[in-house]
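Colleague: Each in structure tokens, the structures are laid out below.
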Structure P
Amino acid sequence: MANTPRHSVSVAAVVTNDEGEVLVIQRRDNAAWQLPGGVLELDEVIEDGVRREVAEETGVTVEPTRLTGIYKNMKLGVVALVFQARPIAGSPGPTEESVAAEWWPADRVVAELDGTFKTRVRDALAFDSSPVIRHHDGVQFLDGDASQR
């Protein structure tokens, strides 16, 4: 059992403000713009992980409102739970984990974020009733054309 591959579970949030803008971060390690999120701790309640990750990366306190998608990176074995969330306190800014945290219009997010991240935003903003379930290889989705949602 010790050599059995394991999955990693991460959480991320599509945080939107009253103007419909989306909270994004610029990572310190690779300068990429992404949604705030990260690995869920073993003893952590899922929603608490969302709150912690967003606060650590943006300085903003959020309340997750609903699960909008489940995404599995087949290459890395990472399962990401993506939530829609609303800000309840704080202002975005640089942190130990991000160079920048900013509110972007949704069309800019979709235009500038990498494929799997922009689809997560599209899925969250178009959320109707059930979370989507998608699989990808780290770059492209494997379950059809995710951009058509």
Structure Q
Amino acid sequence: MDISPHETSSSRMLSGECLCGEVRYRVEDSFLYALNCHCSRCRKATGSAFKPFAGIERSKLSVIGSDEALLIFGDENGHDARCKRCGAMLYSVVRDGQYVHVTLGTLVDTPSIQPTAHIFVDSKAPWYTINDNLPQHQELP
């Protein structure tokens, strides 16, 4: 699987927000990779069959307004960020706090990247069938 830097024609900014609109964020459209994660943690965190996300350096995401509207589960080096009001999962801080995995469903704008593979498919929900032709990996390559 190729998780090398994704080329974009510009570094335009994308907007994202939670379900209720209490938390908004901006992120550069310079994501490095995008994947669909089927691990049990992502399924539990999202309440869905998988979590579609795009990875980017943490410094390229900024929350608009007060961080007090965020519910943080974890610590500075690895956590999920949700809206305190509606509970929507916005992003995860990963890789020793250096990167974020932005949940693609919270983006208002369309990113220039799309998921390129499914990961942790050995943990996928037994009731879900992957119906696309993207590569499937047992782990994160």
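Only the coordinates and a few stated rules stand behind these numbers; no lab work does. Everything quoted here is computed from the prediction, not taken from an experiment. Cβ atoms are built from the backbone, for glycine too; each structure is taken alone.
Colleague: To test your reading of the models, identify which of P, Q gives 0.85 for FRET efficiency 1/(1 + (r/R0)^6) of positions 101 and 133 (r between Cβ atoms, R0 = 30 Å, to 0.05) when calculated.
Modeller: Traced to structure Q.
Colleague: For which of the structures P, Q does the calculation of helix-only ellipticity at 222 nm (-39500 (n - 2.57) for each DSSP H run of 4 or more, over all residues; to 500) return -6000?
Modeller: P
Colleague: For distance in nm of label points 7 Å out along Cα→Cβ at positions 37 and 109, find whichever of P, Q sits highest and give me its label.
Modeller: Once distance in nm of label points 7 Å out along Cα→Cβ at positions 37 and 109 is worked out for each structure, Q has the highest.
Colleague: Which structure, out of P, Q, was Rg and Dmax of the Cα atoms in Å derived from, given a value of 14.6, 50?
Modeller: Traced to structure P.
Colleague: Next question. Output the label of whichever structure in P, Q has the greatest value of mean count of other Cβ atoms within 10 Å over residues 85-92.
Modeller: On the way: P: 15.6; Q: 19.1.
Checked P, Q; max of mean count of other Cβ atoms within 10 Å over residues 85-92 sits with Q.
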